[in-house]
Structure 1
Amino acid sequence: MELRRLWLISRQGSDLAMAEAQRCAEELAQEGVEVMLAQAGPTAQDLPELLALDPPPLPQLALVFGGDGTVLGAARHLAPWGVPLLNFNVGGSLGFLTHDRRLLRRQGEAGSEGLWQRLREDRFAIDRRMMLEARVDSDGVHGALNDFYFRPCLEDVAPTCNLELAIDGEVVDQYRGDGLIIATPTGSTGYAMAAGGPILHPGIEAIVVIPICPMSLSSRAVVVPPGSRLTVRPLGDGGRRVRLWKDGAQARVLEPGDHCVLQQSQHHTRFLQLEQSPSYYRTLTHKLHWAGSLMGPDSSGAPEVPTRLP
């Protein structure tokens, strides 16, 4: 990979992430790489402003410093432009989509072979992740890497809503409850998992539909083919407004009578993978604290994730 221009994207409001990004920027500048610093977060406008330039100064690679939320924000903006992401968990929490911070060693540090040289020598893999898109009537397209979900936007009454789901033009169910999640396999370990949905390997392309606390025992999570076209309609009177969220960020409000069409996006998020032998299952056991022995003296720990640069 030719490192001519890189964007360093840090978690909004995290001094630790911004400091790490600044350190890398100084290191890269010494090697003659053009660097742009930006933040990603609920109110950050750095990425939209950079991409609104004509033409946008697109990088060969974007380094992301933060947790999964920071990665999701960067992916929504950069995936349509084909910019790959290299993510490090700096100031984040769970970090399903990030590398361990220990992989981000200083150039020439003892035991380190130098991240920048490794990138120049193309010693990494590319991990492509399916995305979703949503359209509401004549509104523009919204993109998401993890999920879209529908929740009531009522503030003074019990937070429930009525939603109708059609798949490929056929009405499948009408849900009454706290909402509905439409997720990718990447998003299956996020809100979808918390709501009782299945975990899907990201190598699978499929769409997961999970009702949130439905009031009917017959309403269950379903997995549908990636080419499916899903239509969600809020039901009820004018007071039953529903808010659409994308990767945890607000998208827009739907009124009864509106309809939202969701389907697989033509874009994919591309992640750089640094581990020599990456394993999705090892990530699950580490992040979710699985694989503790039920018979051994220590049943609480999960295997440690290797962090050595190959």
Structure 2
Amino acid sequence: MWTEQVDLHSHSTHSDGEHAVELVAQLMGDNGVKVWSLTDHDTMSGWREGAEAARLQSIRFIPGIEITCQPALPGDALELERQGRDRASASWHLLAYFPSHDPLDSKDDVAALRSWLEPLQGGREPRMRQMCKALEQLGMPVDVDSVLAKAEGSVGRPHLAQAMIEAGYVQNKNEAFEEWIGDGKPAFIPHSKPTLNEAISAVKAAGGFTSLAHPLYYGISPDTLLNCLAEHGVDAVEAVHRSHPDQYRHALQIAAEEHGLKVTVGSDFHGLSSSQRPGHMPVMKLALHESIMNE
């Protein structure tokens, strides 16, 4: 059986999303989503709001995080060319899910994970200050405090891109990334990231499971990628993502099955202004990680 009622990748103003958690939950419900995960970058600060908002929408809420990690493999030039991409992402994003954790319960069974995440969040502000300084040197001064104020949790480059739009330096976020703040661009500043193994260990210790987000961005063939994920102990791959063509989704699902991994599905919803919408992505229920559809 197939379903379009699952969306396990979304963002709010707790990281680089456009909307508050309550509105994200409402949009999920309006689009027929019945199982939803909020996966803000390197933070769990929106979980309680997510659980409360999901309950009002009669949606099952799965607490999640998108953890920024060091790449476990370099991008392959031939695969990047085949995909029509000029470079691989400078980081891998590991989705972490905690289906047995109840954010509304007073028992804090993820305290150790919260402590592990704190340095990742803390490193974001110094990096942002460095990027604002780099932009100033390029003739585009941006008030760093106004950028930090845009994020309720983890500040990121999309917040800086929005400030650049407001200052009139660029027309849209794509231009900001492609010309100035994207990987390897003039105002780009790298930041410290955990290894894939370090992130997996922290997630598993907290009772969660993992899935590699939007693998198309990494420029690695499905079979090579899934073999790597299996060797590292990743549980699933986000085969169904809004950026993936149908042929690529199918190749990932076949490779996942061959290597004993499950799949996850996510719109990677950031906001309505980006012409995105939640849900509406068909996936086979049997291919999903077993804890997703279990009540």
Structure 3
Amino acid sequence: MKEKVFFEKKIYTIDRLFPKKTFKKKIKILSIKTLGNSKKDDLTFYDSKKYFTHATSTKASFCITSSNLAKDLPSNVEPIIVKNVLFELAIVLKKIYPLADIDYPDLTLKKANKNLFKSVKFGNNVLIGKNAKLGVGTIVGANSIIEHDVVIGKNCVIGSNVIIKNSIIGNRVVLQDNCKIGQKGFGFIPNQNKNIKIPHIGQVIINDDVEIASGCTIDRGSVDDTVIGNNSYLDNQVHIAHNVKIGSNCMIAGQVGFAGSSIIGDNVSIGGQAGISGHLNIGNNVKIGGGSGVVKDIDNNQVVMGYPAIPFKDFIKKNKKNNE
């Protein structure tokens, strides 16, 4: 799916973004991207060795980083050395995307124009934002809101009281009642006087044949995107934080929570009320038992359970020993 820009963007040269720094080249910054997605004239950031591989191959022109990590960057990337990478990133994001740190109401919303969307069926009180696109055969339930520039594919079913913003949705997707898709996630730099909010400039991408049950919340990405793969199903009241990527053919039971930036492989099954910590990699064909707490990476084809989640056989042995 093609990327859309949902937020007002201002263009700055790098020296205007960091007026106290000196630069070899003073070029305009086209965008802020993650290490792996950056291209020439982009600004990126590197704050953890966890992303070493992406850091060594990034194509960005500039990178916000710390003195001990700067040596990992390619020679063509000019480092911007700071004390707190995420704090400086938040400040720069606010300059370039001044309206992305708060979800302001969409003032372009209007009652659905049935002449404009002749092949779409609407319930009562549906509101549609400017430049939104809805595919042939899609149905939208009562009191739902589809904000500006949102794209929804063909033959989708959007339930009642659904709010969709900053999102691109594929074909044959089902969003049941009361889902909230594309709002700002939970991101800020703690400060005693005033917390510094991190603007979230990403989007939500939901691929074909996904079904999302009632009351789910899917946050948009911060700098990257939040992605749901083909043919994945989410049960009621699942929360997916910013930048999470869920693979294809996944089955997620009710009340599961995903912290930010975790990557879930294909064919993963997760039982109800499990929690997945942030910045983790969960392999393909993994099964996670209900109520489990996942706090470290899981390799392909594993079955885990418990808190912290451990291989299922070890979990059974541990419980058996505790009960003797």
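Some points to look at:
- Computing relative contact order in percent (Cα under 8 Å, 6 or more apart) across structures 1, 2, 3 gives 25 for structure 2.
- Structures 1, 2, 3 were shown, and distance in nm of label points 7 Å out along Cα→Cβ at positions 78 and 214 at 2.7 was computed from 2.
- Parent structure of the calculated result 20.9, 66, given that Rg and Dmax of the Cα atoms in Å is the read-out and 1, 2, 3 the choices: 1
- Top of 1, 2, 3 by mean count of other Cβ atoms within 10 Å over residues 182-189, largest first: 1
No value in this document is a laboratory result; all are computed from the given coordinates. Please read these numbers as outputs of a predicted model, since none were measured by experiment. Cβ atoms are built from the backbone, for glycine too; each structure is taken alone.
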